[in-house]
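Trainee: Listed below are the structures to be examined.
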Structure I
């Protein structure tokens with residue numbers, strides 16, 4: 001096993017190389033990617049919402065009941081800045097808003113060009129001293145009644161220590177004991193939830209530590225890099241490059257992670273390009289590689305395919321057996337916020353016949369198609385609806401070479417990509433409706449079955465989740481969740497049941 005020092009040096013090298021390649025100018029390229037649930041921005045918004053600074057949203061909304069994309073989070077931040085004009089802010093609130101503005105500067109500029117200047121020139125802000133440190137998070141006692149823990153009471157919590165070193169750098173460390181339920185699958189991790197240092201300049205964001213990733217517009221999970229698995233120890237850099245009138249300006253995100261899986265020390269490199277094609281169309285192209293050898297720094301500048309096949313060869317230190325995945329996504333966002341989007345994944349570009357069999361090589365693709373309606377019913381109340389269809393081939397995410405089982409696309413035995421894994425097709429529906437300022441309803445439906453065509457008797461699962469929530473105050477909520485399910489496996493009795501969950505949330 002490689003020493004922690006070597007890992008730390010590798011991470012530091014990646015950050016230095018990424019920092020040195022940053023180009024001049026401000027960040028202006030907006031993104032429609034969804035934000036992973038463990039991201040620091042949810043912690044910040046939980047604290048601001050608990051203080052009553054997010055009109056129409058209690059802290060509960062940011063604890064996992066709703067997944068935000070970057071545009072939606074920027075819209076919430078606009079409402080924070082507007083509502084805070086009538087408030088006497090304390091230093092912790094000012095620090096969180098400062099760093100959120102640095103994070104979402106491109107999206108804020110896209111939505112409201114003057115909002116950043118309004119904040120930066122306000123005279124009523126409390127000055128933040130360097131080293132400002134405070135706690136934020138939530139505690140949520142949750143009695144459950146299901147087949148795994150009938151009558152048990154769990155207490156999921158998230159407590160973060162936030163330290164603002166300056167207006168352009170901060171650190172956050174989070175401990176959490178939680179049971180995130182997505183598609184009725186419990187996800188636990190004994191590792192720290194996140195521990196990161198993050199900094200900004202005019203055209204570059206860098207972070208070092210343990211954190212989550214999520215690339216793409218899909219709500220149910222990214223096909224190429226999702227927050228389905230535990231968080232990664234990684235170095236990450238985000239910058240913008242302008243290649244002139246022909247290609248234009250685009251954003252590049254690069255990350256290099258180290259972790260153990262299947263008893264081996266492994267590396268995960270990811271790169272994502274994002275570019276608005278117009279005010280309505282947004283394009284993203286991503287690539288990722290899981291490898292069992294320390295990557296050459298050339299991977300930071302070369303596309304993965306060229307890195308593997310041009311620099312590799314006999315006697316080379318390049319890992320030619322690495323597992324490379326490639327994805328592209330396209331989103332159309334209307335003026336009133338309606339979104340139509342799709343993502344397409346190729347796992348193993350060496351099998352080029354993606355629409356059928358190619359010699360003896362299996363097809364390994366996946367795709368997601370979806371749309372989002374921010375206003376399902378007329379009126380001022382929030383009423384949203386989302387639908388997604390997801391498809392993956394039988395050997396997508398799998399290591400097809402028996403001699404390299406560690407290169408399966410997993411981390412801590414969880415798929416790094418979409419949570420349905422290989423050989424599946426699924427329909428996911430999500431809706432939210434506010435009956436009043438205090439009462440809201442959230443409904444989800446999930447149907448998944450194995451993907452082999454021509455064989456109707458395949459395992460399948462149907463889950464309906466209905467939750468009614470009451471916000472006692474911005475920082476206190478209660479909710480009841482009922483989730484009937486049905487699981488069908490050929491040759492076995494059908495399984496039916498209902499899970500119940502009562503939760504009380506206290507945020508700070």
Structure II
């Protein structure tokens with residue numbers, strides 16, 4: 001237990017290495033935070049965050065009910081919520097340890113937990129302040145339940161597995177295909193599985209239905225429109241470029257977990273594939289290796305629904321690989337201790353190298369749309385604005401992603417600005433309808449205060465013409481007195497013309 005606690009502390013140390021200066025807080029985080037605050041006020045939700053698949057498909061609403069109590073006790077502080085997300089991710093080392101121990105032995109469990117603790121990919125998940133990051137933890141509950149049922153003959157594992165599966169689907173709807181993976185596991189290992197009695201079967205079904213209950217309620221209320229949209233997406237699976245994309249995803253996972261040299265990832269893939277085939281042929285560990293192979297391949301199969309490189313669609317998929325590599329190292333150690341040690345150290349150093357060199361300024365572009373939207377920079381920007389306003393009323397406008405959506409800065413001013421300085425500005429620009437926010441919007445320029453500040457976010461995703469239009473209007477009504485940069489965020493102090 002002391003060793004496991006030490007690994008957990010290592011995981012925490014890695015995940016809090018740059019905290020709180022690496023917390024990304026952009027539109028998605030502000031939107032979900034506003035909704036969680038609304039839940040605190042009694043406005044209960046059954047629809048979760050929207051997806052990129054259109055206005056008919058939503059994630060589960062559970063994320064709001066996790067954020068709500070955190071905000072209740074922290075004064076709506078997103079940095080506290082981000083810290084909780086990192087702790088949850090670090091707790092995954094306990095689940096990984098028990099899974100590795102059940103499948104193989106305690107030594108493999110310890111090695112697997114260490115790899116999980118320092119994994120660059122897991123570090124990315126821990127940095128991401130959003131619903132998919134929690135699915136990376138709950139998917140481990142799914143696999144823990146399966147290994148208890150398959151390798152320990154414990155039928156209660158099926159209950160745990162369905163609960164973990166339901167929770168994972170709550171946090172990322174793209175994980176719905178994992179239901180098919182569960183069926184594959186049952187069909188392949190059916191001869192090993194202990195039959196479920198009536199009570200256990202009912203508990204398992206109830207566990208799954210409870211964890212996806214918000215989806216069920218939403219489907220009933222909105223005439224099953226999400227089910228229809230998901231079925232349509234499934235029929236579109238396997239479009240052009242998907243197979244090449246899957247290979248790219250595999251290479252990225254190998255790079256982000258084992259060796260940070262892109263040119264060598266195909267070689268690693270070949271070595272792992274050959275190792276898997278040899279171990280299956282020897283039959284001593286056939287079931288264990290097949291289980292881990294299904295785990296990884298089933299996990300990345302979600303990319304068939306969306307040809308994207310993002311981590312979101314494969315939560316926990318590479319943990320199966322981490323356990324497999326830990327087992328291979330344990331076999332090598334029996335004959336070549338130096339070689340096993342060299343492989344172990346290389347993996348650790350490779351992951352730490354990526355973490356130190358790529359993430360001192362927050363998560364990378366594989367997991368966030370706008371790198372650099374950090375609360376550390378945002379707080380400095382707001383401090384500058386309030387100090388320059390000299391306790392006088394002022395208006396703000398912002399070039400935002402999405403365009404003309406004030407949600408991010410609205411939340412920041414309400415959380416940080418009002419709590420520290422005691423008052424709020426007026427939003428003196430275009431504010432798109434239908435987006436969360438409390439700031440007063442004033443479109444009549446003659447009614448705005450003389451002091452004005454324009455905030456410019458990283459303009460990723462905004463057309464050049466839209467940027468030009470924004471500044472043409474700003475410059476027509478006000479002139480720039482001073483410009484300050486806070487990381488990737490620019491603030492212009494302006495005076496009304």
Structure III
């Protein structure tokens with residue numbers, strides 16, 4: 001290919017790829033501040049499409065008035081700077097927004113506009129502007145415009161696969177954004193060298209833009225000394241050393257998303273449990289005597305599997321953890337060691353549940369997304385029916401949820417309770433922090449028993465007995481529809497629980 005003859009095609013293809021990479025990485029940029037819910041994707045896609053649309057219009061208008069390679073090259077340089085500002089501001093703008101009380105929809109919309117609209121607008125200008133430069137006669141205008149837009153779309157397809165399969169999992173958020181910015185800077189060279197303006201103008205434009213890009217990259221990479229940031233293909237994790245406020249022991253925390261710490265261990269005792277919600281899982285020994293086969297959906301850093309095996313030395317536990325990198329994180333930072341009694345499956349929990357035919361004595365559910373809600377595909381009546389089939393006759397399911405019990409903040413708990421009550425003969429809930437405050441949003445353990453034999457709720461062990469006393473004895477509201485694969489507004493219910 002003669003590059004000079006096809007430089008506009010190269011520009012359009014590369015910019016098309018960058019648009020999609022930029023959009024896909026947007027969810028990673030926003031996740032630490034607002035999670036990865038449907039509200040995030042709605043705002044992100046809507047803002048980028050709107051910005052591109054305005055850019056298309058502006059590109060056509062400007063190309064009719066300033067049809068030169070210098071102008072197009074300058075626009076691409078501005079878009080490269082806009083992406084540089086995105087990775088410079090990605091942690092600063094959310095911090096400023098925390099001072100304002102607002103809904104998740106407004107927060108994600110504002111963040112999307114500030115961080116993604118400028119670059120998307122300037123990238124939208126590229127294709128109609130390139131079409132104007134490429135047009136030689138009106139008789140071929142249709143085929144010329146169609147050809148360039150097809151190349152742009154094909155570039156977007158390539159960019160989609162590059163982002164998901166290569167760039168984000170292997171290079172992380174900041175490095176990928178920096179790569180996009182530098183790529184645009186380089187592609188502008190094709191246009192600037194073809195322009196008729198003096199060399200000094202081109203050099204000044206390139207140097208100014210490059211300095212902004214590099215400085216933004218340097219300042220955006222500053223991470224607090226006590227934080228290790230790890231990018232995987234599923235999430236951005238922060239590993240933070242700190243002190244437990246209750247025991248004053250040193251702990252190591254795992255943070256993903258905006259809603260607190262997802263896992264933790266004591267630095268000097270990696271098999272003990274830090275969180276009370278995980279300690280309530282130990283109640284399983286009261287309801288199922290000496291379980292030998294257990295399943296946990298949502299392994300995280302494998303704190304509970306280790307504790308489970310200490311409680312039941314003769315048992316084995318299968319753990320389903322969607323992110324293979326999480327296992328390596330657990331080994332490197334959270335003291336996890338391979339154990340032949342722990343069998344790990346790296347796949348989505350729903351896929352495992354759909355496929356598995358093995359029978360278990362107990363099944364635990366501790367899977368959360370970055371918005372601290374259970375992934376909707378793990379909450380439905382179809383899942384409850386499959387878990388029922390996977391249990392021995394005296395088996396039980398325990399689910400860690402975050403909700404209140406009554407009121408609009410309790411809609412998820414109410415829906416999940418009713419969903420399991422349609423399948424299991426007995427369903428109970430245990431508020432972890434405060435059983436007397438039904439409106440408090442807290443961890444709540446849902447227990448579903450396959451047997452019809454009524455259990456007792458007292459135990460000679462004082463710790464177990466104190467946890468059993470947290471049993472919720474009042475009725476659960478029945479107005480909420482059960483959760484199904486067709487209707488499971490889990491993220492909406494989680495949004496209600498976060499509302500003031």
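Every number in this text was worked out from the coordinates using simple rules, so none of it is lab data. Remember, predicted model here, so these are calculated numbers, not experimental data. Cβ atoms are built from the backbone, for glycine too; each structure is taken alone.
Trainee: Out of I, II, III, choose the structure whose coordinates give Rg and Dmax of the Cα atoms in Å equal to 27.0, 91 when calculated.
Mentor: III
Trainee: Another question, if that's okay. One of I, II, III was used to calculate helix-only ellipticity at 222 nm (-39500 (n - 2.57) for each DSSP H run of 4 or more, over all residues; to 500), giving -16500; which?
Mentor: Corresponding structure: III.
Trainee: May I pose another question? Identify which of structures I, II, III gives the largest calculated value of distance in nm of label points 7 Å out along Cα→Cβ at positions 91 and 275.
Mentor: By distance in nm of label points 7 Å out along Cα→Cβ at positions 91 and 275, the leading structure of I, II, III is I.
Trainee: If you don't mind, there's one more thing I want to ask. Can you spot which of I, II, III the value 65, 40, 36 was calculated from, given it is Cα extents along the principal axes in Å, for residues 227-418 alone?
Mentor: I
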